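Derivation of every value follows stated rules applied to the coordinates shown; laboratory data play no part. As the structure is a computational prediction, the values presented were derived from the model and not from experiment. Cβ atoms are built from the backbone, for glycine too; each structure is taken alone.
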Structure 1
Amino acid sequence: MTTSGAVRAGLTISGKPMSAPLRDVRAVARRMVGHFVDNVIPCATLPGDIIGGNVTAVTRLCLELSVSMLDGKDIPAKTDRLADAAAGWAREGVPIDTILHSIHEGFKVGIDLVVVNATVHDYHNVVDAAKRVVEMLDIMTATIARAYVREHKAVVGEHHTAVHTLTSALLGGHPTSTMARECGITIADQYSVLALHIPKHPDEQLPMLDGKVVARRKLRRLQAELATRRGEQALALLSVDGGTILLPATTPAGETLAELVVQLSVAARVPVTAAVVTASVAEVPGAADRAHEVLDMVSRLKCVPGLYRFEDMALEYQLTRPGPGREFLGSLLDPVDAYPELLETLKLHISNNLNRQRTARLLHIHTNTVDYRLRRVGLLTGLDPTVTSGLWRLRSALIARTFS
């Protein structure tokens, strides 16, 4: 039977309506609610007003629905009332598993009452009743689950909008206590401002897959990991390519944030790169700009993915600022312009922290070839990359060139 108005015969047992033992709805509801409190452990922890009010009222409603279905009657109005009650439970924070478990326990009690007088001659009726019980459970649990999901989405949507507004206000330099109260979040004195780069997942390039769907799934995994690890402390404006995260700077950031970036990479299944700047609330807008400048610099310099703090990249940051110093440093590599393979080897060798084996492997050449090319760079520029002073100036020249 569906809830669309179809009519069918009521079920009987021993010549009487099968619904007869359930028609004293008040008495049966009291018995069932007592059973819930004694046997469904979470129910015993619910406030008395919920047990005596909503739970009892909805138990009666479910009994009325069951009687109607056993009698072959239409039930849409009752399912609407059940959906409204379930939405109320969701708002009050009653766990859905408690509700569903109670419904199944209620059915056990109801079945005992219905079949207590059944005889061997009622076999076919009992089989029909079992089928209708499954149908009842399907209707009730689906109705409750839909109501819970709708309510949850509404609450999450409202919270997300409020958090989005607060984050935008912080980044714009206009946070208010009203916004913070709406989100239920206390504005911290200081924030670690993270600029995030999320590269494309390899599956985004596959022609047989929808790249946009793959990208959204990647972002949702990262957001879920962030929420799991930082909860409502994390204020974020993120897209599939990256964005900005604000985290209260209440503990030393270094290793903890580095670990967070690693876990976000694992969740997103791509190597995430982040730059962090710590700032007071009033300084958050400027800190966000600086963090994204550092992130852009890290990307241009082809640094390995991970966390980069502004204080660790201050020299590189300063070398990228416009001026005659940057122009002069960039010109130090002019003699190598005619030999692109030398320039590529130098860049890769420095980005690999001078690891000759890794550089050779990535370039598909022998380590002796790496040494030869580095010596050629030294001869052409007059700066020996195997000594500290020469390496420092060559690295500075590369940084300056990247931004010239």
Structure 2
Amino acid sequence: MRNVFIIGTACTTFGKRPQDSFKDLTREAYEDVLADAGMESGRDIDFAWFGNCGMGTFGQRNIRGQVCFTPLVRDGRFPERVGMINVEGGCATGSMALNGAFKDIASGQADLSLAIGVEKTFFPDDPEKTKEIFEGGIDQFDTEEWQSYYTRRGDEAGKPFSAGSGTVFMDTYAMQAAWHMKRYGTTQRQIAVAASKNHQQGSLNPKAQYQFEVSVEDALNDRPISFPITRAMCSPVGDGAAAALVCSEEYLRQLPPDVQKRAIRIAASVLTGGKYRSPSEPGLSRIAAEKAYAMSGLKPSDIDVAEVHDATSFCEIYQSEMLGFAEEGKGGAFVEEGHSALGGRLPINLSGGLVSKGHPVGATGLSMIYELALQLRREAGPRQAPEARVALAENGGGVIGFDEAACSVVILEAQSQA
């Protein structure tokens, strides 16, 4: 398997952008990723992976990437006749696109591959369409299966599940949090600490959807969504795009020295699939992490900085345990003691995480790669983690019971020299 490097990353500002089309967002991210890689055009791109979840709700159910790239091909910005695969994996879509590009290079089938994720989830005049996009992240054929599962799990957690409440995804996270609180003594305040910490870090990110601080008390007292989760502990609805250019070592060595110096090696890229599991059984991110550590030859203590999928702030607590950063049941204390904050032992979600940076689902996984590349290149400004050499991104998508339907773990390494 060949070495694989990221030479360019890009991320648009996340937020409610009704004035921008899918094609606008695609062009913005694509032009930015070329610029970041020091390229005048994408003429060397051998293949592309286009991630999106909700374009069908806007009427474009097929050939989504080809449609969005048609103007770029016409303008000579993207090469003609290049193959492009459309990818969908719920909130893990962007990471799936990256995994495809990674395999292109690792297998030797390409020397330069593009991964891009583009999403619009905000409908100012029709919020039911936003709901339609997210409903695709859970089984729509056998709804009684997950309703029965959540009813049982809710009873075990002491938080009854009510189908049709309109917040099924937040309810699943809330039930997991309640179960964790019941078993390990995790507190709502610890979840609020995670939320407050990420809002503070997001206030330092000029591309975040929310660029304001939220105190622990305000996070606790914000509007209830599904106990113990409040609004400040949830990711918002928004639009955006992110991208990465991935290349082989042979291609990298032909590039200018300043591009080589900023290259980031992908030490591991792993995908796993979810199942209906017992609450006491480790989640699929544990399996993805173990495979990624084995692929990279690294271990949890080698990770200097991480981005994890905090669709709710409880997720940071849980994923800290699944990824091996904290002992099982001790994720709440890990966060409360400041270990995951800027300046802590292992800073997590310096971008602000999903709760502050935003969560345009098809772009989320690649936005994590953008943030971690900034950190490893020492380009993150006031939110820079000191001495960051190795980074990890965990990104989940969809739900199957208490698991995500899909999970990605990516490990990145900075290059000491060209």
Structure 3
Amino acid sequence: MGLGDIRYEDVIAATEEFRRLGRDDFLQRYGFRRARSYEMVLDGLRYDSKAIVGVAHGHATGEFLRAGDFSGGAATVARCLRELGFVVETEEAPFDRAALLKHLRKLKVSRGPGNPAPSRHQPLSLLWAISREADERPRTTPWPRFRDEVGPLLVEFGLPNAKATPEYPFWHLRGSGLWEVQGIPAELAKEMPKMSILDAHHLQAGFTEEAAALLRDPVTRLDAITTICETYLQDVDRRALFERTGLDGYTTAGSLPNLPEDESGGADTDDEHGRATGPAPRRAATRSVIVRDEALARKVKELEGDRCQICDTALRYLNRPYSQAAHIRGLGRPHHGPDELQNLLCLCANCHVLFDGLEIYVDPDGLVRGVRDDREPRPLRRDPGHPMDEAHIGYHRDLCNLNARKPAAG
């Protein structure tokens, strides 16, 4: 629910009621707990900022919000109050990339009787939610959709003999500091509701606004996926997992062709030997493609003399030099790499496929290595006039690490 209807005088009315009732009675009446981080300061008195905003919304619109109806924090409550001219103080450390990854490493996952391995329910649910962020879908998801989409993932990739209970991560991920459940009545928020309650109310859950904002950055998102997989899902087939969770874009550094057999098209084969009896059929298609700067592609090829920077091969096609401009960090979703010279390599077709397919990477010392240790390391050739961004090279290396399920050198 939006907070844009709240006016300055609505906040003042809420603070007057806060003082008249006293803090504890005010919080109990409107279904809030004491503020853990953010407090509004007015005339030397301190107020629980989220509770004040929820009650102010009631004075503004007639609809009093309870704690489960909206999220608190810097991006919502604190911003609303500050934009109206109020002072909001916090002792909370900044919620940044490091804090996000720390929360991910410290999930309160359960362990079943006789099984020392941590439950995979929360990690799998978070990967599914991260895929929604990568696809720029709504931050929160209704319970029925979460149940129907996450439940099968828990069956397929959960621990052997573990019962698939999507209601547990839907609710208990709140303890991660990264997740919120919206729409639960205050009187039912103290303990996990029964399935009948979840089904009866229009609950939604997802990342907090602060966590979602961080995960919109492709580099942070890759770090988050890697942290979850390395901490909780080491023995899971990651390529299969990524395909099922909607993260299959992380199984390649670029856009390798992968045309399904039933869409590949083919000529009629009517004769007795199965040979084509006419031209290959055609079908109309509409697609959106990224517009690349062809001048940059020509520039990197010119700088490197149309010679592969990895294997030093110089190909010719139709009596002309032939090479390919390869992006180190892929364009488009989910990588969103920039189309710039610092993000380009000049490669032969073979090395381009291996590079995009995450079979080879460049280590921190500038050596090209195979993820399976099946090739002799060799230096990546670089023309002095060809700048390359080490951050893009590191991103590609992290992708290789993630898919190889073992860290590459460095």
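State the single structure among 1, 2, 3 that was used to calculate Cα extents along the principal axes in Å, giving 88, 56, 49.
It was calculated from structure 3.
Computing volume of the Cα convex hull per residue in Å³, for residues 335-374 alone gives 68 for which of 1, 2, 3?
2
Check the numbers for FRET efficiency 1/(1 + (r/R0)^6) of positions 151 and 215 (r between Cβ atoms, R0 = 25 Å, to 0.05) across 1, 2, 3 and tell me which is largest.
Numbers: 1: 0.30; 2: 0.10; 3: 0.65.
Once FRET efficiency 1/(1 + (r/R0)^6) of positions 151 and 215 (r between Cβ atoms, R0 = 25 Å, to 0.05) is tallied for 1, 2, 3, the winner is 3.
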